[in-house]
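Every number here is computed from the coordinates shown, using simple stated rules; none is lab data. If you're wondering where the values come from, they're calculated on a predicted model, not measured in any experiment. Cβ atoms are built from the backbone, for glycine too; each structure is taken alone.
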Structure P
Amino acid sequence: MADKVNLGQEIDDRFKTLVNNTTAARVVSQAVEGTIGPKGLDTMMVDSFGDVVITNDGITILRLMEINHPAAHMIINAARSQQDEVGDGTTTATIMASAMISEGLNQVLKGVPVAKVLEGIAQATAYGAEEIRRCSRPVEGWDDQVLFQVAKVAGRGNLELAELVVKAGAIIGIDQLQEPGYKFAEAVMAVEGGNSEVVLGVIVNQKPVNREMPNRVDFAKILVIDDALKPEDLEEGALRTELGFRKYLELKDIYHHNLLKIKEMRIGLVLADRSVDDMAEEILTDAGIMVVQRVSRRELERVCEHTGARMIKRNALNRTPEQLEKYLGQAELVQYQEDLENIRIIGGQGQGTATILVGAATSEVVEERERMARDAAAAVQAALKGGVVPGGGALEVWVASSLAKLAHEVQGMTSYGIQCVKEALEKPFSCIINNAGLNSLEKLVELAAVQQAAGDCRWAVNCDDGQVIDLEQMGVWDPALVKTKALEAASEVAMAILKINTVIKKRETG
C-alpha cells in the first residue's frame, strides 16, 4: 500500500508543472468557450474602477482578463498573434490550444513520451493545414455572395455591418486588399451618436485647432507633417548664451518665413503628428487654413495613401515652394463634421479608399459594434486572399475524422500526438453545439457519420433545430486562412507548453 502511495506521489511530482500549466490553459479557454457560435453569449468585463465592457469577442476578453500565470500568458499571446496576422479566429485558436494541451497531458500521464506527443502534433498539424487548403474554394470577385456570408458570420450575424463591409471593400478593390501590409480592419471607425455608413475617403478622428478655422475646404492642397509644427529646438543650455539666443531668434525667423510660405502656397489643410504652436495657429488661422494637430500615425498614413501626400519633418519646410509642392496631396473636399468631431477627406488624388463609419447610441455599444465590423472586414480580406471553407465547426469535424484515419495508419506512439490534434479540432464544434443547448457528443457523431457517408465536408449542424443540413442552405462560410492560422497557432503554443518540464523563478535584477 505504501509503495502505491509513493508511486502516485512520484507521478504527481514529476508532472506537477505540466498539470499546473494545463489547468491555466483550461481557465483561459473556459473564459471564451461560452461566446462561440451563433448562440454564444456575451461576457461582462469589470475593472476596479467599475468601467464595464460587454462583449463576446474572444481577443477582447483575453486582453482584458487579469492573468498572472505564465502559461496562460502564452495562450493569450498566441491569440494576439492570430489577431495580428488574420484579424479573426482568436476564440477558435484559444479553445483548440487548451484542448490540445489537455489531451497531451492525458497521453503523457498514460506513459507516452512527450517527444512522441510533440512529433505527432507536428505531423497532424501539417496534415490538417493541407486538408483545410484542399477543402477551400476561391472567392469569385465581389459578385460572389459568399463574401457577404463571410462578413455576416464574422460580424456575428449583423446584416447592416456585413453590407457596409462588402460595399467598402468593393470601393477599395481586390488588388489593394491583397497587398501584404494593408489591413482592411483599420478602415473601420466608430462614432457615438452617428449613423453607420460608408464614406468614400478617409476620416481623421480629430477637430481643427480652433473654431476660427474653416469647416470646409474645396479642392484642398494637403500638407502632412510627421512632426510638431513649431521652431527647431535648441538645447536648454544654449539659450543662456548670447550665441545661443541669436540662434534661437534666427530659427524663429526661419520658422515664421516657412509659415508665410504655407500661406502663399494656398495650402488648405495641414495635418501634424504632434502639437501646433501659437504662432502657427495665429498665422494659418488668419490665412483661412484648416490645421489639425496630434493626428495618429496610422491616420496620417491613410491620408497620404488617399491624397498622394508625402510626410515631411518640420525642417523640410525650409525647402523652396517648388520642392514642397512635390510633397503635397490633393482632395476634392475636406470637411469638419462638428456633431461627430471628425474630419472627412473625400476624393483624394491617390489610391481610392473608403472608411466604414459605425455608429450606435452609447459608448459601450459603439465599441462592440466596432469590434464586430473589424472582425467582418478582416474575414472578408482573408477570404479574398485564401478562399473560404465550411463554417460552424463543420470543417474541423471533417479534418478531425481524417486525422483519426491517419492515426490508425501511423506506426508507433506518434499516433497519440495525432490524437491530441484530433481532439482539439472537435472542441470548437462541441462548444458551438453546447451553446445552442444541444448534445455535443450526439451531434458530433451524427455529423461525422453524414460527412463520411457523403464524402464531403460541407455538411453541418443547424444550431436552431439541431438538424444536419447542406451548408449551401445555411450560408455559413469562414476564411480558409483563419482556419489554418488558428490550427497552427494552437499547435505552436501547445507544443511549447507541453515541452516545459520545470518552472524556476528568476532572481530579481537591477
Structure Q
Amino acid sequence: MKLSELLHAVTADEIRNPADPEIVSLCHDSRQAGPGALFFALKGVVTDGHRFLPAAAANGAAALVVEDLEQVPAGATVVKVADARLAMARMAAAFHGDPTSRLPLVGITGTNGKTTTTYLIEAIMAAAGLPPAVLGTISYRFGGTVIEASHTTPESTELQKALRTLADGGARGFVMEVSSHALEQKRVDGCRFDVGIFSNLTRDHLDYHGTMEQYLEAKQRLFSELLVPDGVKPRRRAVINLDDPSGARIAAGAACPVITFAIGKEADVRPLGYTSTVDGIRGTLKTPAGEVPIVSRLLGRFNLSNILAAVAAGIALELPLEAIRAGIEGQGTVPGRMERVDTGRGVTCLVDYAHTGDALANVLATIKELATGRIITLFGCGGDRDNGKRPIMGRIAAEMSDLAIITSDNPRTEDPVRILEQIRAGIVVPGVAESVREYAADELAQGFDARGFTVVADRRAAIRLAATVARPGDLVLLAGKGHEDYQIIGTTKHHFDDREEAARAFAELGG
C-alpha cells in the first residue's frame, strides 16, 4: 500500500522530504523497521521512540511518523502528527483493510467479568448465525485459528493484523475485551464498534492510572469518543450496568443511545425472577424486545450480571430472542472462571481468575451461598502492580473463608516476601485479627478447627497444603491465576497451572 493511501486516515501537520513509497509493514520497534516499513515514534512511560529514529532509518524504514522533528534523520520521509499513537491506530486499520467496518464489533470494558461475557456473547452471535472471533485475555481466536494473547488488548498494529486474519478466516463479527490501558493509549481507536459494554469499575491498575477517577475516565472513552454514530455505523449502542455506582455517569456521557441492565434496579434488561444453585442459574429476563427465559450452568449473582450484559448486547445487535436464549443455555464453563478440578475425595475445587478485591468478594459470596462445608481460599497478589489492593484482598479472604492461604501469584521483579507481608497486613488489624487465628503451615498438616490464615510463599506447596487440609464437603478456591499456565518470577515465565497442580495434589493424596 502506498504511503499516500495511508495518509487519508490521518491529519498530517507537516511532511518532510515527501515521497510515496510502498509500505509493506508497520512497526513501533526500530529493530523491526526493515525496508518498506512505516515506523511510528511513540512516547511511552519508560522510553521515547523518537530516540530510535536514526536506527529505524538505518534499518531501511521507508517513512517515519513523529510528533517532534528535533531528532529526525536528514533525508528521511517524515510525517509529523499531533498524536503518533492515534495515527498508528488509524493507519493500521487502513493498512489492514479496515476489518471492523463491515462486521459487527462488540467491545467490553470493566474491571471484572469481561472474559465470561465475551464467551456468552460469542455463543449468542453463533446461535444467530454470526459466529464471531473473540479477542481477550485468554487468546484471540476463531474456529481453528488461535493467536496467543500478549495483552488483554494488543497494540493497534498487532490488533488490526489479528482482526484481518480472523476476518479472512471466516469470522462474521468480533467480540473484544477492551482494557483501560488500551483505551488510554488509543490502541482501539482504529476499531469501529457497534456495541460497547460497561461491566463494572472496582479498584485495579492504580499503579498505572494513579487514581480511580483517572481509571474511570479511561473507561469512559469507549462510550464518549469511540461510539459516536457515523456514516459507517450509525446504529451504535452503549450497554451499561446500573448496579455499578459508576454506571449512571458512564451512561450520561455516552455519545449514542444506551441500553441499561441491572439485577437490583429498574433497567432495560433485568431479571423478573431467578434462582441460583450449585447447578447454575434459571430465570426470566425482561428486555425491550420481550421476555427471555434463561438456563445457565454458570454460578452466582456476578455471573447473572454477566448474562444480563450479554443479553443486552444481543438486544443492541437486534439479534433474535431465540438465539439469545440458546446462546446463554449453550455456554458452559469458561476457562479459569469458577472452573472445577476433579478431586475424587468429595472436595469441591474451583479455579478462578479473581485477582481484585471486588472479584474475590464476588466469588466468595457465591461460594458461601453454595457451600455445604468449610471454605478454603488460596490466593496471592501480582508483583509490579497496584500494591494498595493487597491488604484489601487479605481482609476479604480472611473474613469470608474458614481458612485463607496466602501465597505467591506472579511476583515478577518484586520480593515475594514483601508482597505477602502487605497482604497479611490487611488481616492482622483490629476487627479481623481477633476472630482469625494465624496458623503455622506445619500445624495445618493436622487440620484446623478455628477460622484462620497462613502464609506459604511457594504456590505449589500452598496448593498441596490446601488439598491436604480439605475434607469431604469442603470447597477449595484457588484464586488469582485462573486460566494462566505460567508463573512469572523475576522476568522469567515458568510453566505453572493451578488446575494441573490441584489435580496432581489431590491424586497424590489418594483422590
Structure R
Amino acid sequence: MKQKKTSRRWTLLLLPAGLLLVAGLSLWRRGVAQSPLLEPLPQDPQIQAFFNQSQAARYREPYRGQERLGDDLERVLIDAILSARRSLDIAVQELRLPRIAEALVQQQRAGVRVRVIVENNYRRPLSQVSAAETGRMTERDRARYQESLRLMDENGDGRISPQEAARRDALVMLENARVPLIDDTADGSKGSGLMHHKFVVVDNQVVIVGSANFTTSDIHGDFGAPASRGNPNHLLRIQNIALAQIFTDEFNLMWGDGPGGRTDSRFGLQKTARFAERSLRESPRSALLAPTSRVTVQFSPTSPSQPWQVSVNGLIGRALSASQRQVDLALFVFSDQNLGNALEIQQQKGVQVRALIDPGFAFRTYSEGLDMMGVALPDAQCRIERGNKTWGRAIATVGVPTLPEGDLLHHKFAVIDQQRVITGSQNWSAAANHSNDENLLVIDNATVAAHFQREFERLYATAELGVPGWLQQKAQQEQSRCGLAPAGAGRAVSEEVDGAE
C-alpha cells in the first residue's frame, strides 16, 4: 500500500569554503568581438550561480560550434563530475548529452561509485527508436527525437549506426559501460507524476542543483533552430556537507538497492512519511552551523491529504508572505491559486510584484498570470479554473519574455527583496506539489540573490508586459459567449492538468 507523506524540509546555515570562478564564456558568432561583456558579479564562496544566457560570460558551444553569451552549464556539470574521488549520485529527468555520459563512464572506470536515476519516460535510448515508432509520436515527442537524431547523426545520413550510438547516445554509453541506472518505475509502479529532479551530489560534499535538464535544448540550444540559445536555465554549485547529505538521503530513498534488486525504491507518494519543520527559521540542524547563509530545502510530492501549508508550495507561500518590498518571478508555469493569493496580499500591502511566465503557459485558463492581470478566461465548457480569483487591483508588470525561436523560459525562481532566492526543480503548480519527485531551495544570501536579480532584469528588459490586445479581445468574446460578468469571477469545476516539465 502506498504511504501518505508530507515533504521533507531542512534549514541550513552555510560557511565559506573557497571561491570558484564563473564557468564558461559565451556569445553568438555574429558580432562576438564587438559585444561587450557585463562585469561578472562576485560569487559567494560556498554558493556559485551559473546562467546559460548570462551576459557576463561567453563560450564556444561544443555541438553546433557557436560562440555565444552565457555560462557553459555542461562544463559546470562535467567539472563537478570529474572532481569526484569517491561517489557521484545523479538524479535528472532527462540525460542526453554525450560529454556528460563520457565523464560519468570515465569516473566509473577510475573507481568512483556512479549511480544515475532518470524519469521513466526518458529512459529508453532514442537511437533504438524505429522509423515506424516516430510516426506514432506526439508532435512534442517527435521534436525531441529529431533533436537527438541531429545530435547523434555524425555523418548526416539520417540514421544512427551502432558506432554513432556508442559515441553519441548518452544512455547507450552508460549502458555499454554498465553504469548503474534506474528510473521511477523501480518501485514497482508505473512511475511517479514525473521524476523531475535535476541534481548531482559529488563525494557527499558538493551539490549541483537547478532548473536545467542535461539536454541540448535546456543548456546549449536546439539543432533545429539556429538562433536558439537553450531554454533560459541556471545551476547552483553548493559546497556543504550537511546539504549534500540531505540530497544523498533523498537519492538513497529513491535508489533502494539499485537495479535488479528488490522493489524497495521509493518514488512519488510511495515515499515514507517525512514531516516538515515548523518554519523557515526553525531547524534542529541550524545550531550546528554559523549564520553566513541560510538554505532551506524541501522535497515533493506531498500527499493532498496533508495541509497545503506543509507542502513545498506551502514553503514557497511562506517565503512570499515574508516579502517587504519586492518580489520578482521567472517561472515556466504558475498555476497554484494559493500562491497567487499570497502574492496578491503582499501587493495590497505595497510590495512591488513583477512576473515573467513562459509564453506557452502564461495565457492558459489556469495561469495565475491571468489573475494578476485581472483577466478571467473561461474554457470551452464555460468553466473558470478551480478557485480562480482575479486580482482586485490588476498589475501591468506581468508578461512573457522575448526569447529566440525554439527557446522556452524554463526557470523556476523568485527573488524576494533582493536578499532571498526561491529555486529548484519545482514548477509552481499542483501537479509538481502533489505528484512529482521535486526539490526546492530557499536561499537567504544577498550575493546569490544578485545573480538571480540580474537574470530577471535581463529578461524583463525586453519582455512583453500587460494584457495583449488579442487576449483582451478573446476574454471579452469568451465572457460574452458564456454569459459571464466582465470580471469573469465564478466557481470553478475544472481540474488543472499542465503536464509541465
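A value of 24.4, 77 was derived for Rg and Dmax of the Cα atoms in Å; which structure in P, Q, R was it taken from? Please list the in-between numbers first.
Details: P: 28.1, 96; Q: 24.4, 77; R: 22.1, 69.
The correct label is Q.
Of structures P, Q, R, the largest value of distance in nm of label points 7 Å out along Cα→Cβ at positions 254 and 382 belongs to P.
Here the criterion is distance in nm of label points 7 Å out along Cα→Cβ at positions 118 and 430, and among P, Q, R the highest value is seen for Q. Quick one: relative contact order in percent (Cα under 8 Å, 6 or more apart) came out at 26 when computed from one of P, Q, R, so which one is it? Value 26 for relative contact order in percent (Cα under 8 Å, 6 or more apart) corresponds to P out of P, Q, R.
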